[in-house]
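Participant: What follows is a set of structures to go through.
Throughout, read-outs are computed from the coordinates displayed, never taken from laboratory work. Note that this is a predicted model, so its numbers are computed, not measured. Cβ atoms are built from the backbone, for glycine too; each structure is taken alone.
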Structure I
Amino acid sequence: MPVGIVTGASRGLGLALTRALVERGWRVVVDARDASSLRAAWPDAPDTVLVAGDVAAAAHRRALLAAAGASLDLLVNNASALGPSPQPTLAEYPLDELRRVYETNVFAPIALVQEALPLLAPGAAIVNITSDAGVEPYAGWGGYGSSKAALEQASAILAVEQPRLRVYAVDPGDMRTQMQQKAFPGEDISDRPPPEASVPGLLALIEGELPSGRYQARDLAQVPA
């Protein structure tokens, strides 16, 4: 049975992806900051795969890896922090909030990869969830966008340094999620696709053989897994 870790799996894309993986026979260790939300999302899951906590905390990352066991086939760094809402300009961005965004979106994924490397089997996949905001300079997205740009470059370098692994930076596209609503307070986001629309592309990467690189999930929806 393949084993994976998916962070931020109590809602949104993390929840949708993990459900698909479990249906396909994976054992997946999941986390979320809030223990009650995590249990509510996974009422029938054994306690051994539910690890509540903040991925920016070293002790929590150790607990995630301990729950995974001796070998790991997949690591999905999905947990993210948006930052203040409405999104401030960089000229007005509170630096303590910016540090928190980088701690969650950049430092935590890198740290979790560092700690997971001894467990990752040859050919295992690391999937770092990114955003078009990491490529396009949208006004007001300097915090979140620049953090995702940093994660994308870290992913590209990791791919060069770890050729035995498949390292992906994946833009899932706009989604009808709580984070998307927070990014656009007061707006109607009902026209956005649900996170489930991005899952087929992610599965094509996870269970396929595409080389390391940056991908857009919905462009991969028709690629055989």
Structure II
Amino acid sequence: MPLAIITGASRGLGLALARSLAGDGWALVIDARGAAELERAARELAALTEVAAVVGDVSDPEHRAALLNAAAERVDLLVNNASVLGPSPQPALDRYALEELERVYRVNVLAPLALVQLVLPRLPDAGAVINITSDAAVEPYEGWGGYGSSKAALEQLTAILAAEHPELRIYAVDPGDMRTQMHQEAFPGEDISDRPPPEDSVPGLRRLIDVAAPSGRYRTRDLVEVGA
């Protein structure tokens, strides 16, 4: 039974992907900061597969160690999905509190790399790492300097890890706009009901996982349109 670690899996894209993998017999290790939401997700997924749920913050080294302790000796897939937006509404960079920016970087950049470092010895050849990123990593959107630059840093780390580990599949994946809590926080007071649900991004992720596409940066909508 293949095993995946998925961070930020109590709702949104993380939970949608976890449901898809669970339905195909993957064992799961999932986490989130909210205990109640994570417990609900774990109960749902446990009806389909083996699941271990670990409450905590990915920026905490002890929590990351607990995730690995909950996993088997072989980890086939790591999905670094957990992230934080930062202040909402998002401030311009000239007013961005540096302690807040440090927090964004700890969660969005350093924590994913730390998890990769822990998981690498357990990944088999052709094992996969998926780092969830954003179009804000490549587009200079006003007000997105903190979150966008953290995702740009994550993308560069992903590209270099792929160059350093050609035996693995290491992806940066932009899922596009989604109707999620984080997206709502980015646009407080706005109606985001026209955004697609996170489930719409799952087929693109599954193409990367199942078809074993080469390492690189992908957009899920492109994968759905043309295949991997």
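Participant: A value of -12500 was computed for helix-only ellipticity at 222 nm (-39500 (n - 2.57) for each DSSP H run of 4 or more, over all residues; to 500); which of I, II is the source structure?
Facilitator: Numbers: I: -10500; II: -12500.
The read-out comes from structure II.
Participant: Of the structures I, II, report the one carrying the highest value of FRET efficiency 1/(1 + (r/R0)^6) of positions 42 and 122 (r between Cβ atoms, R0 = 25 Å, to 0.05). Kindly include the intermediate steps, with their values, before the conclusion.
Facilitator: Numbers: I: 0.25; II: 0.70.
The structure with the largest value is II.
Participant: Something else about it: For the read-out distance in nm of label points 7 Å out along Cα→Cβ at positions 18 and 170, a value of 1.5 was computed from one structure; give its label from I, II. Don't skip to the end; give the middle numbers.
Facilitator: Values: I: 1.5; II: 2.6.
Label of the originating structure: I.
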